[in-house]
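Heads up, there are several structures right after this.
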Structure P
Amino acid sequence: PHVWGAAPPPRLRDRRRTPLFVPFATATAAAALVVAALFAVQADRTRDQLAAERDRSREIAHVLAAPDARAGSGRDARGRTIGVIASASARSAVVTLGGYGDPPNGRVRQLWLMGPDARPRSLGLFEGDTPLIASGLDTAATSLAVTVEPDGGSPQPTSRPIVQLALKTVGFGE
């Protein structure tokens, strides 16, 4: 018994054992933090992808809603197609390819704006079946051409076009 004012008797220190579940709880908490961080990164990527798709949808809607929007299409010798909806006033076009499948390994399909007395100008790379929005079109341009280029595209075409469409059919070059 302890008497008030007197020092407590010295105790032998009991060696307390750490319960077995403590390391497991610590590991579980660390794993939960890692999973939460991965979810946050994935949510951020998904948000960026959704924003890019929303922007692409707005650009497509802008071309489609233009009062002078016109559609045209072309077909190559094998029946594969290029479709274009263009607006000269918006200086933009929505371009689709059909029937081409995936390009050869390490290659991409690149869209070019062709014009009289001008070097071909790249309008972008096709990503699978996703429509390509071509903006900043020159109203004097004569055609759109698609070539197969090295991965990442080229500053100028390195091969003959696999398909070409005269822009006169959609209100350009007239």
Structure Q
Amino acid sequence: MLILGLDPGLGTTGWGVIRADGNRLSHVANGQIRTDASMALPRRLALLHGAIVEVVRSYDLDGAAVEEVLGNSNAQSTLKLGQARGMALLAAAQADLVIGEYHPSVVKKAVVGTGGAEKKQVQAMVARLLPGAKVAGADAADALAVAITHAHHVATARRLIPTRAPLS
């Protein structure tokens, strides 16, 4: 199963693709999409959407996961982050991908074991879980962590679905 993880941001959106085969995870690709702060907001959003669409088209994905917005004291920044997140959700939805959405504390708990983990701890665990991956930056590491979280949640859901013997 190929999973795209997205860590949305208006300035920088991280993305990462992993392969999940049961409990085995492997790195496929990752990167960061940057927009120029001097550009008009609608143009930045359009560029972000187009770049995510290109990532989606580049892989035969089975699903996607997007980190939820963590509100902060600056309402304007939170709103812009939400708009960038909307572009990520739209690009994945247009490809008919099943999309998981995860709060940052859920991602930290899934990857590190505690919801209050520091960014450095998340990056260290991503490196450990995906050995050999050359991570493009902090946002790409966060995106890979979101993909790992989705892989864990999907695997757990599959184990919980009861199997039924065929009626004979």
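Below, the figures for the structure above:
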| quantity | calculated |
| --- | --- |
| At a computed -9500 (helix-only ellipticity at 222 nm (-39500 (n - 2.57) for each DSSP H run of 4 or more, over all residues; to 500)), which of P, Q | P |
| Which of P, Q yields 3.1 [distance in nm of label points 7 Å out along Cα→Cβ at positions 71 and 95, calculated] | Q |
| Test item: percent of Cα pairs over 19 Å apart calculated as 68, pick one of P, Q | P |
| Winner on relative contact order in percent (Cα under 8 Å, 6 or more apart) once structures P, Q are ranked, highest first | Q |
| Mean count of other Cβ atoms within 10 Å over residues 31-38 - structure with the largest value, from P, Q | Q |
| Origin of the value 1.9, where distance in nm of label points 7 Å out along Cα→Cβ at positions 103 and 143 was derived from one of P, Q | P |
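Just so you know, all these numbers are worked out from the coordinates, no wet-lab data involved. This structure is a prediction, so every number in the text was calculated from the model and none was measured. Cβ atoms are built from the backbone, for glycine too; each structure is taken alone.
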